[in-house]
Structure I
Amino acid sequence: MTEYKVPEGLLFYKEHEWVTVPPKAGGTVTVGVSDYAQAALTDIVYANIKIKPGDRIKLGQVIGELESVKSVSDLYSPVTGEVIEVNKALSDKPESINKDPYGSAWFFKAKPTNFDGDKANLMNSAKYKEYCSKL
C-alpha cells in the first residue's frame, strides 16, 4: 500500500478535496486537492478552476477540473459559501499540484455559510486515510 500525506487539522471530502477549518466563525477556508488524488492523476498538465471571487458555491458542486497525462478529473467544492479568492498561479504552473498539494497549490478560498453543516460531509485525517485504503 502506498503511503500518502494526510496532514492533521484538515478535513477531506469524498472526492479528495481538502479544506482548512476556519479559525473562527465567519472566517475563510482554503481548499485544494489531496496527495492521494494528485498521485492517482500522476503528472498534472492543466488546472481549470471555473469559479471566480464573488461566486456562490454549494457543497458537492463541480468547480473545475484537473487534466493529467492520464485523465481528466472534476474538482468539487467541499463547502457551501462565497468564493473570496482563486489561485491564478495554477493556470501557469499546474504541476505545482503534484509538488505541493497542501501548500502553494491550493485552489480557492471561500467564506463558508454553514461550515458546521458542511462538516457532516467531511472526514478528519484518520477517517480519510481509512477511506483511501479501501479504494
Structure II
Amino acid sequence: MDSFYLIVLSIAAIVLIVLLTYIGIQLSKPGVTVPVFPPTYNTCPDFWDIQGNVCVIPSSTGKNVGGNVGGIYTSGTFNLNSDNTPGLNSANKTIDFSDPKWGTGKNAICAQQTWSNKYQILFDGISNYNKCPM
C-alpha cells in the first residue's frame, strides 16, 4: 500500500514541475501585453449628473449636496478655474470632459486622471486607469 502512495506522489510532483515550467516559459515570452484596465470609462465622475454633453459639479452646501466633490471646495470656496480644469464653465458649474484642451486618446485620459487624483474625485475608468505613467 505504501508503494501506491509513493507512485501517486511522484507522478503528482512531476506533473506540477512540468506545469510550473510551462507557465514560467509562457510568462517570460516577449510581447506579452497587459490589457488596458478598465476597458471602458464613465462620461462623468461617480455620482455627478450629466446635462447634455457636460458634467454638473455637485454643490457643497444646501439641500442638494452632492457626493464625490473631494477637494473641489475648501471651506465653501470653489477651487476650480479654467487654468486647472479644461472645459470648465464656472457660471453653470459644469465641466466638458470632451474638451480638446484635455488632449486626445490616452493623453486625455491621463490628464483627467491627474486632475481627478489631485482633487480626490472618484472617476470610474479614469482614476483607476492603468496605462498612465506614474
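Bear in mind that the values in this text are calculations on the coordinates, not laboratory data. Quick caveat, the model's predicted, so the values are computed rather than measured. Cβ atoms are built from the backbone, for glycine too; each structure is taken alone.
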Report task. Assuming -4500 is helix-only ellipticity at 222 nm (-39500 (n - 2.57) for each DSSP H run of 4 or more, over all residues; to 500) as calculated from a single structure, say which of I, II it is. Result -> I
Requested in this report: Work out the source of 10.0 here, i.e. which of I, II gives that when mean count of other Cβ atoms within 10 Å over residues 11-18 is computed.
Outcome: II
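Can you spot which of I, II the value 1.7 was calculated from, given it is distance in nm of label points 7 Å out along Cα→Cβ at positions 35 and 99? Can you show the working numbers first?
On the way: I: 1.7; II: 3.4.
Derived from I, not from the others.
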Query raised in the report: Can you tell which of I, II yields 1.1 when distance in nm of label points 7 Å out along Cα→Cβ at positions 19 and 107 is derived from it?
Result: I
Query raised in the report: Of structures I, II, which gives -0.93, -0.98, -1.08 when log10 I(q)/I(0) by the Debye sum over Cα atoms at q = 0.23, 0.24, 0.26 Å⁻¹, for residues 27-82 alone is computed from the coordinates?
Result: I
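Quick check for you: by relative contact order in percent (Cα under 8 Å, 6 or more apart), which of I, II is greatest? Walk me through the intermediate numbers first.
Values: I: 30; II: 24.
Evaluating relative contact order in percent (Cα under 8 Å, 6 or more apart) on every structure, the highest lands on I.
Give the label, chosen from I, II, of the structure having the highest value of mean count of other Cβ atoms within 10 Å over residues 51-58. Mind showing how you got there, number by number?
Numbers: I: 14.1; II: 16.8.
Sorting by mean count of other Cβ atoms within 10 Å over residues 51-58 in descending order puts II first.
The value 37, 33, 21 for Cα extents along the principal axes in Å was derived from one model only; which of I, II is it?
On the way: I: 37, 33, 21; II: 82, 35, 26.
Considering all the candidates, the number was obtained from I.
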Query - If mean count of other Cβ atoms within 10 Å over residues 3-10 is computed and equals 9.2, the structure in I, II - result: II
